[in-house]
Structure 1
Amino acid sequence: MLSSLLLTTAAGAVAGGFGSVFGLGGGFLLVPFFELMLGLPFATATGLSLMTIVGNSAAVSAAPEGRELVNTRLAMVLQILTVAGAVTGTTLLSYDLVSDRFSKRVFGVVAIFGAVAMLARLNKRNIITEHVEDVGELGGRVPDGDTGRLVAYHIRRLPLAASASFIAGIVSSLSGIGGGVVIVPALNSWCGVPLRVAAATSAIVIGVTAIPGVLSKFPFADVFATELAAVGVLGVLLGSKAGLWLSPRAPVRTLKLVLAVILIVLGARYLVSRS
């Protein structure tokens, strides 16, 4: 039991680091960890993962490095759609309209889709380096780690971002990965949002989105699961600090490549799963 708690703390730290850098909440690592390493049922693994996603979101929103990059107005708009999607997903689960196997396929397809979107814009940046007076209602200005300058960006294709957010809410409830694998690629690839801003904004959005899934899937009566969640959140909080320190120091191209590789490996694993 002690070894499981220690492993979960370590896994939470790794997931928190990746989650804060890429805005995915860490669920894309914790779901496979809980299921494959600890042997927990997929439904339990997703419930535990969603609980840690809430912790990661809180850590990013509380840290000065995270608040500097978050587009609060955009996050508030997207949260409405993601919560609606999350409620839709939990409703499907409550009526047994989807199986664990189907949820895994959703996980795999969405992960591969996100990887392709990242690679398609590997060498492209969504920043405006010259001075811009008007960035629009939902645009913004942020310090850019690659250029060392304050840069601007505009929001494009808002309906697409809204649609992706609704889908992200459904994916979050079904597969326990928080929905960031949909939101971050969509915002960065098609909606004009810089990767770091998309990641920080996604981290805030998916924390709220995860709550309906936690309420419907987390095994509150299971003492061991509660202990795993507690140490997992502790690890996530520690790892997120390291991720927030690393994010502005790593080249965007490198971040995109790492994220794409992770998503492809995990997506393939769940697409070929027979259970």
Structure 2
Amino acid sequence: MTSHRDTIFLETATVIEQRQFPADQFILKVRAPTCAANAKPGSFAHLTCDPMTPMRRPLSIMSANAGDGCVEFLYKVVGGGLRALTHYGPGDELSLLGPIGVPFSPDPERPNLLAIGGGVGIPPMVFLANCLPAAFNPLVIMGSEIPFPFELAQSQRRLEGLPDLTHGVMADLEQAGIATRLASNAGYPEAFRGFVTDLAHQHLAALGPEQLAATQIAACGPTPMLKAVAAVAREFSLPCQVALEEFMACGVGGCAGCTVLVETPAGQAMKRVCVDGPVFDAHSVVGF
């Protein structure tokens, strides 16, 4: 095992299980002790999908357990590389580079954390909600236009500003005592009919000044969604961190193929999403 920049590790991961969900979605669980011990919400790993496919694929980490050394990823098949990854089963080995990237850093002065995840941007929000100290009060809003890739449940918990008939939740988070809600334009039962940002806006609009002063936003998902989240954060004068999604080649900052323009104290600068991010202050990303 070798390290890179003291924070990125290369190790051989062993597949524990792989679960398939509708619309070509998969949850992959591997044993990768070093990655599991160092991963933080917002970081990702670069996986070799097939010996005949030279380019690795970046996957956001959905959970990491230092106790058993296991890491979980949620991914949707897009292209031949991830299609090849679906063929791995228990006992198979693959090369894993990670964890990589700057994670989320929630402000303890704002304990009400609104976490917004869209599509394959859901995993970092699940990881973040599960890792928050007890003093935090998270609400996770998840959106998808295809079936949600996890067990669903119904919540009886009433949440400020959210429709009473919107009861759909992620079962695992609900069982952990973490408030969640689902949003979709696909008409799924128990899910809010609309975008995640519509639901987030309703919730925030119902909060008083003191509650808003204790609120912050974290988000991950497609770029159009993140831009909409940033707009909502500006409207309510809230701090907002976003994990950007970009195509990556090397994943360790060498190729500079995943750069984004960011405002810095010294002026605008191009930053690499892989190692300077993927988490950035939403209000610093040019165009957001």
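Every number here is computed from the coordinates shown, using simple stated rules; none is lab data. Just so we're clear, the structure is a prediction, and the values are computed from it rather than from any experiment. Cβ atoms are built from the backbone, for glycine too; each structure is taken alone.
Numerical summary
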| read-out | value |
| --- | --- |
| Highest-scoring label, criterion being mean count of other Cβ atoms within 10 Å over residues 37-44, among 1, 2 | 2 |
| For mean count of other Cβ atoms within 10 Å over residues 13-20 computed as 27.2, the structure of 1, 2 it came from | 1 |
| If Rg/Rh (Cα atoms, Kirkwood Rh), for residues 117-228 alone is computed and equals 0.92, the structure in 1, 2 | 2 |
| Of the structures 1, 2, the one that -5000 was derived from, the read-out being helix-only ellipticity at 222 nm (-39500 (n - 2.57) for each DSSP H run of 4 or more, over all residues; to 500) | 2 |
| Test item: relative contact order in percent (Cα under 8 Å, 6 or more apart) calculated as 16, pick one of 1, 2 | 2 |
| Mean count of other Cβ atoms within 10 Å over residues 85-92 derived as 21.0 - corresponding label from 1, 2 | 1 |
